[in-house]
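Here, each number is a calculation from the coordinates, and none is a lab measurement. Just so it is clear, the model here is predicted, and its values are computed rather than measured.
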Structure 1
Amino acid sequence: MEASATGIVQSGDRGQSVVDLQSALQDSGHSHVNADGIFGPITEEAVRSFQQAQGLSVDGIAGPNTFQALTGRSEVKSVSTETSTSTESSTSGVIGTAQGLIGTPYSWGGTTPAGFDCSGFLNYVFAQNGQSLPRTTQAIYDAGTPVSAPAVGDLVFFQGTYNTSNTATHAGIYIGGNEFIHASSSGVRVDNLSSNYYQNHFLGYRSM
């Protein structure tokens, strides 16, 4: 079943709320957890392990205190059945659209599949899924909600990737497993956040 309106995610739940939890667990060091949207025994054990390490009540249930420790938010982004289903569909659509554009060439100022720059890519992908974003990377960064650990579909931002007065200079879409998809200087591709280059230029995550 989907996570309930109480904001608690537990064994047997399915959907984007569980994906959010699993992605946060991966980023906290539980790399064996798959972000498959199914709260099974492996996810429950990872929650218990995290709770024990954080000095929380160990019950294997991801409630407000567990989410606060994991992500800086006291609840998952989508907790009601209706909202969770809608968010899951939207996130899946965003990731699917983005992955379908892998290999598209880079073009400064580009906003179409003929060629993208990084913010043009984000604008196009989200627009195809019914969400409008500001045009520039800095404006998108300013409009987003800061999160300490990303869920699939959140945006990751970088600074100092080229000479400008803006704080945010590059961005991509987090797809889980510490990877993100973006319009790099060599075209739309998937990269890993653990690479030295992206670690050195990392700015933060934003939820839109």
Structure 2
Amino acid sequence: MATVEMGNGAPAICGLRQRKKERTRTQIIEAALDLCEKQGFDKTTVEQIASLADVSPRTVNRYFATKEDIVLGLIDDFLAESVDILRSLPRDGDEIRALRDSYIGLVDRIVTTGEPISFERFQQMQRVVKETPSVSARSRELGEFKNNVLGATIAERMGVRPDDLSVRVVMATWSAIAHVAMDDCEALTGEECRDSMTKAYDAFRATCVTR
């Protein structure tokens, strides 16, 4: 009987531990963003982040390898949500539109529910990226990783290998559209970011896609 109770209780315990880890991770990210915006990235220390997040510096280092990775931690959350949304969309052959729809779906979710993070936190991250060369450089590295993950999801949808030429063309085109649409996103509202992406995609369709 005791064995059955332990077996039934294990998932709940694991779920509780996972939620606690996620809360701690979020607290660290939010503390870092608040401090960086207030006093600048270079003047912000891991010890200060740990103090504000109410954890030890060792805990911070266990979650994140570098200070840049703390500030950019939200990218992992965005990526996971984007992949989930992308996989749920119909496979109608227009993968660039699917990428647009996954982006808009993510923005809508953030604005309406605050999940996985609030839109204000996203804007904070964008401001720190623009103001800090080392964070900007790391953001580009993570952007490449993000595109590889999205590209693998597109390949899965298309039924081809991730290194297939068609996937590379889709991702290169999407990167250009997203870059134009998100250029000033840190100063826009969620609705304005949504509209900016729609306009960039529509401009691409109007100028580059023949009917």
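Here is how the numbers come out for the structure above:
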{"quantity": "When Cα Rg over 2.2 N^0.38 Å, for residues 56-111 alone is computed for each of 1, 2, the largest belongs to", "calculated": "1"}
{"quantity": "When Rg/Rh (Cα atoms, Kirkwood Rh) is computed for each of 1, 2, the largest belongs to", "calculated": "2"}
{"quantity": "At a computed -26500 (helix-only ellipticity at 222 nm (-39500 (n - 2.57) for each DSSP H run of 4 or more, over all residues; to 500)), which of 1, 2", "calculated": "2"}
